[in-house]
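Okay, got some structures for you below.
All of the numbers you see were taken from the coordinates with simple rules; none came from a lab. Fair warning: this is a prediction, and the values are worked out from it, not measured in the lab.
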Structure P
Amino acid sequence: MSDMTSITAPAAPALSRWANANEIPVIDFAPLSSGNAEAAERVAREVRDACEQIGFFTIVNHPVPAPLIRNIFRQAERFFALPEEAKMQVWMGRSNTFRGFLPMDQGASGTGTKGKAVAGFQNHLAEETLKARKPNRNEVFQIAAELPADDPDLLAGKPLHGRNLWPDGLPGFREDVLGYYDAMRDFAALLASVFARGLDLSPDYFAQFYRKPLIQLRLLHYLPHADDQAAMEGGASRAHCDAGGFTMLQQDQTGGLEVQSRSGEWIVVPPVENAFVVNIGDSMKMWTNHRFASTLHRVVNRYGKERFSIGVFANPDYDTVISPLPTCVDAANPPRFDSMVAGDALLYLYSRVWPSSAAAA
């Protein structure tokens, strides 16, 4: 459903360069629908190699319908076109589960950290980094699983299990965003099975950790920076590694996603229509005993026009205990850490970087 033709690269300044062929591998998922086990193993090996080498790859010919992708971008445009006061009606600070609208340049609300810090998890977020709130020129709308009013975890006040905030005046927005969320939950399950194959595990190995996952869907809107210096002071200062298992990103044709190579260069990931850019997060890095790479990346919009992207963050169930996988540990690669509870680690991160209501999160 997607070809492998990317847009012509705009002239990127010396601050970064356009990725060369194969630096961000492009992997065709069409063989997965053939029913051929050998073809599925071949795709899994390609994915595994990309995860070990750079932690990023682009998927083409995946099962997510192109009209669904086009529509979620349309819904993002509709939401971010709302007046600021309308968007603030669903401000993330009204939620105690980090859902809703996050305005530009806004961070944690100072209500205190929750959860549990884990050594080796999100190491790039030192306290001095958190305090450096330079203009980043992007705004966010975020949801997670839509839980019914009688959900036992919601009623019990379990952290990160809550209700989504939905804006008024956007007919069809809630339904279409949730429709995309559901499709991406299915795609995350497929991708998790590919990771498992590549790690010499049963294809359904990760399913036990994704029964009630903390998957987040994030709509993002970036305004252009005035010049390269402004871009470096804003977007580049936000270089980060993702926290969860893995991320599935749709980026528009503007460009701006940059990944730090092993040599320390910043390389721009070419947009490919309908394709997903996938990257490994810290949780999967730790799960694989650092076999898979969780790589620093950033968005620097220096191309003179607004940019939209749609990120889906495939976090496992709250109570998932992450410890090094048996196929990733041997005499030459002893365990790098003991274990962590996925939800506790994520809660600690979110409470440090995002606003929350005073209610217990």
Structure Q
Amino acid sequence: MPSVATREDMSTRLEEVLRQRFAFHCDNAEAYGSEFADLWRATADHALGGKLVRPRLLLDIHRALTPDTGDEPDLAAVDIAAHIELLHYAFLLHDDVIDGDLTRRKRPNLIGALAAGIPGATEEDSLHWARSSAILMGDLLLSAAILGFARADVPSHARTRLLDLVEQTILETVAGEHTDVALSHGIIPSDVDTVLAMSVYKTATYSFSLPLRAAALLAGSSVAAEQTLEDVGRRLGLAYQLQDDLLCVFGDHRAHGKDAFSDLREGKETAIIAFARATDAWPQISPRFGAVDLTLHEATAMRDLLRGCGAERFVVGLIGEQLDGVYALLSEAERAGQITSDAARAILVSASRLEGRQV
């Protein structure tokens, strides 16, 4: 199983590759004006220094699937992992525009930073400039990620499959985001099954299934192994999103760094809310659900109603079901020789981090 030192080495290599990518784009942007170059520099400042959850997952599993390749991480795998992080940040930028968010992890996001940096401009003009810039930068990073997959130093058949994989990933992620917006505006009715399917598409596909499938593909694993890892990724990703939903409503915002009760103010249709809609508590919750001026007192009372009607317990149970499914899939895949025991253990480490997660 990869050592801590190896994980640190891989993270350092990933960060260096990402810095090189942004430095290249920043230099090229100078030819198109100082504002455009400043946008790239601001984006680099916000995109770099993250947890690198998705690319590290790819490299951990790729290494576990190819134990005889020595200590040096595969350069093609590092390159693909870096472009998955660019894809992630592209989705975050578009998501912040859609949600109207100006902060992320206790500090201004790219939109918030850009909007605050225009002397003499009205708030409306500043926000339009900042959101337009985020949309355009998201488009550029999405393009850069796709081109990174296309230029990967891998055999042609592997490149074709990688491109098919990223195409499916983008399609499903956008479909999930579209459903999320439709749910928020009442365009489609909210129920638990619809919300769970949306979460799989919007979050699980690109955050977990993509890195796991890409790792298997780059390692030359069987199609059956790749399919199993896709299923594992969907379950892990759904558990991750459900845990995020729980943290926003029931967690300690001082620990997890998210905007306390933001889902309740935004009227976000989560599994928590979908369950509550079918209970006797909903008439007391609904009048102020989605109110942008929701007070702390009102949000706390709403949280207590959600807990009292069983919504918290229900979602905790859903998380347990997903993780149990992961354990069963991995056990079967290991017995069938689809994946190595090291790969199964590496994924189980990721799964164990979700249990009782507070950040």
Structure R
Amino acid sequence: MGGSPLRILVVGAGIAGLAVARALRMVGFRPDVTEKLPPGENAETGLYLPGNAARALRRLDLDGPVRPLGQVIHRQRFLDAAGAPLCEVDLDALWAGVGECRALPRAELHRVLLTGAGGAVRHGAEVRTIDLLPQAVGVTFVDGTATEYDLVVGADGPRSSIRALAALGGPPSAAGQVVYRAVVRGGPRLAEWTALLGQRAGFLLVPLGAGRLHCYADEAGTTPPTDPVARLRELFGDYGGPVPEVLEALERVHVGVTEEVELGRWFRGRVLLVGDAAHATAPTLSQGAAMALEDAVVLAESLRAAGSVEAALTAYESRRRPRTRWVRDRTRDRNRTRDVPPALRDPLLRGRGGRIFGEHYRLLLGPL
């Protein structure tokens, strides 16, 4: 169906939605992209992209614009709460032949994707109703306008309104962690991805280049604190390594909770969910953006190759489910490892941690 005049609506202008729009344009479609929020800068947070994300960006022909951004990450270092080494993962060896690992500000990736998607996003356009027709989808927006599309792609995140409107599932479930994100300037100089593992809590630092650090921390729980900076300093105040200097440099912290989305199916009629709307997990493996980018590549390929929209959606889901299921299961595995008491966990990680953590990505090394 590549190049056919299919009317496609992509709902959501985050990483998933813009990547889908880019992929569809590359095979000859011209989707409409809507976003219920007004245009504005994203919250200042960092993003770590493993090697499979770099491969997907190449397939989207966006690796060139991304290459000057952020910093390439060659190694993951795991430390205990005091800052003593536990294990390492050689990322260049792990992702050899797939792609390099990179950390960059999320807003910079978003700008690349926005340009790649053609730059035209209709902001403030919230979908009010969806009508599943025999060969189309009727869409009514909150401003009263109504249009029919041949395909609607819900890329509107873990709390997707399209998922609810299409009766594909309810709200996300709590994954069990409170998460803290910040970008730190003037902190310690780090060259590599560095995580300190404590008692049901962890503190991660990733260099973004230009003297910036992406700070990500989590703790078991489901209720965000009212003062996240104070909570971080309380929770990690006795950690060693680079943490004290980072805590001193903290200014603004974004706090939230982890959520999971697990669905029996990803499409109904001609409405399809992608990215976190279909398969959100806790960010433990840093695969949220990577899975969204891969989704975009596979969806465009499926639409181009299939003889009908229905056949394309069936082929898409059959290809993507094994990988997203692997990410979900390995995410839960790593979270369970982290939650083991340090007295039992740390000796295990010092002996086999590099192999254990590297194994979590094994399926993702293979083709999409």
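Identify which of structures P, Q, R gives the largest calculated value of relative contact order in percent (Cα under 8 Å, 6 or more apart).
P
Quick check: 25, 15, 9 is what I get for semi-axes √(5λ) of the Cα gyration tensor in Å, for residues 82-137 alone, calculated from one of P, Q, R. Which structure matches?
Derived from P, not from the others.
One of P, Q, R was used to compute helix-only ellipticity at 222 nm (-39500 (n - 2.57) for each DSSP H run of 4 or more, over all residues; to 500), and the result was -23500. Which label is that?
The value was obtained from structure Q.
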